[in-house]
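Laboratory data are not the source of any read-out in this text; all were calculated from the coordinates shown. These numbers were taken from a predicted model, which means no experiment stands behind them. Cβ atoms are built from the backbone, for glycine too; each structure is taken alone.
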Structure 1
Amino acid sequence: MRRTAGIAIPALFFAAAAVAAPTPVKVEVLQTKLDHPWSLAFLPDNHGMLITLRGGQLRHWQAGKGLSDPITGVPRVWANGQGGLLDVVLAPDFAQSRRVWLSYAEVGQDGKAGTAVGYGRLSDDLSRLEAFQVVFRQQPKLSTGNHFGGRMVFDGKGYLYIALGENNQRPTAQQLDKLQGKLVRLTEQGKIPEDNPFVGRQDARPEIWSYGIRNPQGMAMNPWSDALWLNEHGPRGGDEINIPEKGKNYGWPLATWGINYSGLPIPEAKGEKVAGTEQPIFYWKKSPAVSGMAFYNANVFPAWKNRLFIGALKDEDVIVMSVNGNTVSEEGRILQDRKQRIRDVRVGPDGYLYVLTDESEGELLKVSPAQ
C-alpha cells in the first residue's frame with residue numbers, strides 16, 4: 001500500500017453553564033488532511049488503526065508509515081448532509097475472522113436514506129475488505145440528510161448494539177414498527193436474538209432493544225458496571241447521557257429538556273419528565289453537540305482514572321466527566337483552545353487518548369496529561 005507520511009438510575013444531573021478547565025494536556029498531531037473523519041478502530045499487535053472518512057473512504061494509519069491509500073471493497077455510501085461512512089469496529093474474534101464492521105448511510109429508490117450495517121474480511125495486507133455483506137438496514141428509509149446515528153458496540157456477551165437516529169422525523173422514535181430513533185441489538189453474526197424485548201409482537205420490529213432516542217452520537221461499554229452507555233443530541237438544549245435498558249422508552253419527542261431551534265417548544269413534547277419514559281442520568285441545558293465517547297480504565301495516567309471523555313462538535317472541545325457508579329458530573333473541558341469540532345474520542349491500547357476532528361482538513365490527535 002502506498003502511504004503518505006436492571007440498572008439503578010440515580011438522581012438527574014445537568015451541566016452548569018461554565019466549568020473550570022481540568023489539568024492541561026499535551027497534544028500531538030499524528031495526521032492531517034483527513035476529510036471529515038468519523039471513527040477509528042485500533043488494530044491488534046501495534047498495527048495502527050482504521051479510520052473512516054464520511055465521504056466513503058476507509059483508511060489505515062500506522063505510526064512511522066502514515067496514511068494508506070483507500071482500502072477497497074467498502075460499500076457505496078450516501079454522502080449527503082450528515083450521511084456517509086460512519087462507524088468502524090472490529091469483530092470480537094477479529095484475530096481469527098479478520099472481520100471489520102461498518103455502519104453507513106444508504107440511499108433507497110425514492111432518494112431517501114437510512115443507516116445500514118455490514119462486515120467484510122480485512123485482507124492480510126490491509127489493502128481491501130473482502131466479501132462485504134450487509135446484515136442490517138434501517139427501515140423505512142426516511143432521512144433527507146439528518147440524524148443517522150450509526151455508533152456500534154460489541155458488549156462482550158455475544159451481542160452487537162447499533163444506535164439509530166430518527167432521521168429528523170420526530171414521531172418515529174415512538175413508533176415500534178419503525179427503526180428510527182431506536183437502539184438495536186443483534187448477535188455477533190447479525191441475527192436477531194430471541195430474547196429481544198419485542199420479538200413476537202406483530203406491531204413492533206424484533207431488532208429493537210430500546211427506543212425514544214433522537215440522534216445518538218456516542219456509545220461505549222462502562223468498564224466498571226459492564227453496562228452500555230449512550231449519548232445523544234437534543235434539539236436546542238437537552239443533549240443527554242442514557243443507560244439504555246431492555247424495552248424501555250427514553251422519551252423523545254414526548255419528554256425532552258430542550259426546545260425547538262426556532263425557540264418554540266417541541267410540538268409533541270409533554271414536558272421534561274413524562275410518565276412511562278426514562279430520564280437521562282445527565283443532560284446539558286445548553287447543547288455542546290456531543291459526539292464520540294470513551295471511558296478511561298487504563299493505568300497509564302492515574303489522573304484520568306474513572307473519567308469519561310465525550311467529544312463536542314458545537315463547543316469544539318472534549319468534555320471530561322468524573323464517574324461514580326451511575327452518577328456523572330462535568331469536571332472540565334480540554335482541547336477548547338484548538339477550536340476544532342470533535343467527532344470521535346477513543347482510549348488507545350497504550351493508554352493515550354486519540355481524537356478525530358470533524359473538519360474538511362481534519363486531524364488525528366494523540367492526547368495525554370501535560371505532566
Structure 2
Amino acid sequence: MKRILTLAAAAVCALTIAVQPAAAASFPDVPKANRFNDEIQYLTGQKIISGYTNGSFQPKKNVSRAEAAIMIGRMLDLNGAKRNTKFKDVNAQNGASGYIAAATEKGIISGYKDGTFRPNQSISRGDMAIIMSRAFGIETGTVHEFKDISDNMKSYQAIRSIAGDYITTGYADGTFRPNGSVTREQFSAFLARGMSPVYKQRTVNKDGYMPDMTKKYVYATNQGDLTMEYKKTKGQFAELTYTGFFWVGERPATKEVYYIHIEETDKMLVTAYPFSEYYTDLVYPVKTGTTWQNGPADADIAKITGVNKTVKTQYKTFTNAVEVTEKGTKSYYVKGIGLVLSVDSAGKAQRNLKAIK
C-alpha cells in the first residue's frame with residue numbers, strides 16, 4: 001500500500017462528456033492512416049483546432065506557445081477577442097492575444113520573468129504538461145515513472161498528473177523528454193485524451209488487464225448490483241474543488257457512490273482511492289508464484305496462484321483468467337476487462353461480473 005497524495009476524498013457528482021463521431025478527413029496531409037487522424041477530426045468537429053488557409057493541417061509542425069493558448073482557449077470556451085495583454089511582446093494586433101490574456105487570467109498559462117510571453121516559440125513538452133494539467137484541473141498523480149523527470153523540476157507534478165490521466169504515456173525508452181517540442185498532431189492527441197475516455201483508452205496496452213474506459217460494468221454483489229463506469233467528475237475533495245475522470249461505483253439499492261482510480265504500467269495494475277492510497281492488483285510479468293506486499297501488515301501478501309484459469313461468471317465463462325490470492329480471498333482478472341470475479345475464503349462471491357455495456 002502506498003500513497004499518491006495526502007488528501008482525503010469527499011463525495012462528488014458524476015458528469016459525462018458526449019463524444020462526437022469523427023468527421024470525414026478534411027485535411028489532405030492528414031490521411032486516415034495517420035496515427036492521430038481520429039483525434040484531429042474529433043477536435044476539428046468541436047471547433048477547437050483548425051487548419052491553415054491553404055487547406056493543410058501540417059501535423060508535424062511544432063506547436064507555438066500562441067497556438068497552444070488558442071487551442072486551450074477554444075476548448076475552455078474562453079473569450080478570444082483580440083486585446084492588449086500584460087506581456088510586452090503580445091499586443092492587440094496579435095491574433096492569439098485574446099486567448100493568451102484569458103488563459104493567463106485563469107492561471108492556465110504564464111510568461112517569463114522578463115515580461116515576455118514569446119508567442120512564436122515552440123512549446124516544450126514540460127510546459128505542455130503544465131498547461132494541460134491546469135486546463136483539465138488534474139492533480140491525482142501517477143505510479144508511472146519517467147527516467148528523465150525529478151521532483152525538483154517545475155513540470156514534475158504536472159507530468160505525473162497527465163500521465164495518471166492517460167493524456168500521455170511518454171516514450172518507449174521510459175523517458176518523457178520534457179524539453180522536447182510538441183507537434184500539432186501530438187497536441188491534438190493530448191487534448192482529445194483529456195476530453196474523452198474514447199481517446200484515453202487508446203493509450204492502454206491492448207494486452208493488459210485494465211478495464212475498458214469506454215464500457216460500463218455491472219457486478220452482482222451481496223449488497224445488490226454494483227455498476228462501474230469511467231466518468232468525468234466535479235466536486236469537493238477535502239478543501240479542493242476537483243474536476244477529472246474517475247471510475248464511479250454506484251449501488252442503486254443502497255444509494256452508495258464511491259470513486260476509484262485504476263492505472264496500469266508495464267510493471268503493475270493498481271487501484272487507488274482519490275488523493276490517498278493505492279493497492280497493487282497485479283504485478284507484471286504475470287507468473288504463477290509471484291508475490292508482493294499489498295498492505296502495512298506482514299499478512300498482507302498477495303500472490304498469483306494461477307494463470308489461464310477457467311472462471312464462470314454471470315456474464316460468461318472465461319478460460320484465460322489470472323487468479324490472485326490474498327488472505328484467503330481469490331480475485332480473477334482477464335485481459336482487456338479487468339476484475340471479473342472475487343470470492344472470499346468461504347467460497348462466496350463478493351463481486352461477480354454480470355454485464356458489460
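Among the shown structures 1, 2, from which was the value -5500 of helix-only ellipticity at 222 nm (-39500 (n - 2.57) for each DSSP H run of 4 or more, over all residues; to 500) calculated?
Numbers: 1: 0; 2: -5500.
The value was obtained from structure 2.
Have a look at 1, 2 and say which one yields 0.1 for distance in nm of label points 7 Å out along Cα→Cβ at positions 166 and 230, as calculated. Don't skip to the end; give the middle numbers.
Details: 1: 1.3; 2: 0.1.
Here the read-out was taken from 2.
Could you tell me which structure in 1, 2 was used to calculate percent of Cα pairs over 26 Å apart as 47? Intermediate values should be presented prior to the final figure.
Details: 1: 47; 2: 55.
Checking each candidate, the match is 1.
1, 2: which one has FRET efficiency 1/(1 + (r/R0)^6) of positions 150 and 198 (r between Cβ atoms, R0 = 30 Å, to 0.05), as calculated, at 0.35?
Numbers: 1: 0.90; 2: 0.35.
So the calculation was done on 2.
When FRET efficiency 1/(1 + (r/R0)^6) of positions 126 and 294 (r between Cβ atoms, R0 = 41 Å, to 0.05) is compared over structures 1, 2, which one is greatest?
Details: 1: 0.95; 2: 0.75.
Evaluating FRET efficiency 1/(1 + (r/R0)^6) of positions 126 and 294 (r between Cβ atoms, R0 = 41 Å, to 0.05) on every structure, the highest lands on 1.
Where does the value 1.4 come from, among 1, 2, when distance in nm of label points 7 Å out along Cα→Cβ at positions 62 and 182 is the thing being computed?
On the way: 1: 4.0; 2: 1.4.
Comparing all candidates, it corresponds to 2.
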